[in-house]
Structure 1
Amino acid sequence: MARPSFSGMFSAVDLPETIPVFPLPGALLLPRARLPLHIFEPRYLAMLDDTLKTSHRLIGMVQPREVPGSDERKLHAIGCAGRVTAFSETEDGRYMLTLSGISRFRITRDQAGFTPYIRADVAWDGFGRDLGPGEDDPGFDREAFLKLLGRFFASRGLSTDWDSLREAEDELLISSLSMLCPFAPEDKQALLEAPSLSTRRETLVTLIEFALRSGNDEEKMQ
């Protein structure tokens, strides 16, 4: 299976200083991965219309974070920008689109009030690896990982194409599962901020093991 090459469309100097950001709890985008989105709110329809007029067509996906003791929600500082690589409009005016992950970024300043959606000044330094070729994970024990994943999927009543998982390249497998597994937004943020593919895989394993232990504890309490 060939590695996606859409990150190769950009170099560090091509990345814009300001991008629209889409705060969507639990929706994780990673470099060199694809995220399908369904957009229907008027402010985000406006965001997409404006984005399609730009040369870069980038939208930043970020996780909102709760402020302790307050109903206010802020944004995590680190997100991941994706390029709109496919979109279609439904008869009732909604959009189905695909974001192809380009690079993570750090928000330096919100530009609130200029548009109905959030725009932010962002910095791309520190994430140069995201624009390079796909990563490998030399320490990856795939069979042990798939056995653990099988237990997790069984505990959640989930199904998958196991042959495809066995054949997928390391990065595609780990990124896809990081994005698709039903973890809390803070856990998704930890997966996003992992500095390498190996640490993302280790974080993913830790989250799966914790979920399995928590499930066993709940069963014992019932």
Structure 2
Amino acid sequence: MGLISDELYESTKKSCGGEYASPRNEQCANHLESINECIVGINTAHILEPMCLLASPKTSIVAAYSRRLLKEDIKEFPLLKSDLALECRTSGYLLSKYWADNDAVREALNIHKGTVQQWQRCNHLPYTKDIPSSLKFHLNLTSRGYRALVYSGDHDMLVPFVGTQAWIRSLNFSIVDDWRPWSVGGQVAGFTRTYSNNLTFATVKGAGHTAPEFRPKECLVMLQRWLSGAPL
């Protein structure tokens, strides 16, 4: 995507030998630091979008806005201010808490009073066990012929599509339908490849980490085609 130079990429690959989490030598560590300096200002969820506040802002900020919204006419309230930047997708996440904690919304969703005190967008649970790799589960299910669709936004740097491709290749399935574009409304919406054992991989062009959020129309068509058994 042009975020680092070809020279830095090749030197890092050579010095690190594929081990990037724990640098095995000083040269590798220096190269990784150079890469970090290049991408520190990049929004990893979608590399073309601006860097903004965290998706889950401090509760105090949300509470302050909620109180003001309750007191003032919503038509007069300046929702988009410096801390609710128009260009920031996370501004919508901030307001989602006000929406989700609204009594009318809770009633519409049939949330029984007293069961959930306050809605949280990211409610991190204290897990006691971790599964470092789900590859064996993918292999087990797909080897038995269960249909599977794996897709990635091609501008996602949190879980890049090249990593998704890598673990799919490690399954050693043969290619049934090789790399080709798939389209929606006469426009290329991404690229796809089909493997044996009913496994389909697809990229969503222009999408970030949560692909349907960035390309809802294209992702809906992709899902509808896959569910109906039609090729992308």
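Please treat every number below as a calculation from the coordinates, not as lab data. Small disclaimer: the values here were computed from a predicted structure and weren't measured. Cβ atoms are built from the backbone, for glycine too; each structure is taken alone.
Taking distance in nm of label points 7 Å out along Cα→Cβ at positions 19 and 179 as the criterion, which structure among 1, 2 has the greatest value? Biggest value here belongs to 2.
Work out mean count of other Cβ atoms within 10 Å over residues 171-178 for each of structures 1, 2, then name the structure with the largest result.
On the way: 1: 22.2; 2: 11.5.
Of structures 1, 2, the maximum of mean count of other Cβ atoms within 10 Å over residues 171-178 occurs in 1.
When Kirkwood radius over Cα pairs in Å is computed across structures 1, 2, the figure 21.4 traces back to 2.
Compute distance in nm of label points 7 Å out along Cα→Cβ at positions 99 and 155 for each of 1, 2 and report the one that scores greatest.
Values: 1: 2.9; 2: 2.1.
Largest one: structure 1.
Of the structures labelled 1, 2, which one yields 16 when relative contact order in percent (Cα under 8 Å, 6 or more apart) is computed from its coordinates? Going through each structure in turn, the value belongs to 2. Could you figure out which one of 1, 2 the value 12.5 for mean count of other Cβ atoms within 10 Å over residues 91-98 was computed from? Attributed to the structure labelled 1.
Given 0.45 as the derived value for FRET efficiency 1/(1 + (r/R0)^6) of positions 115 and 211 (r between Cβ atoms, R0 = 30 Å, to 0.05), which of the supplied structures 1, 2 does it correspond to?
Working: 1: 0.20; 2: 0.45.
Going label by label, the one that fits is 2.
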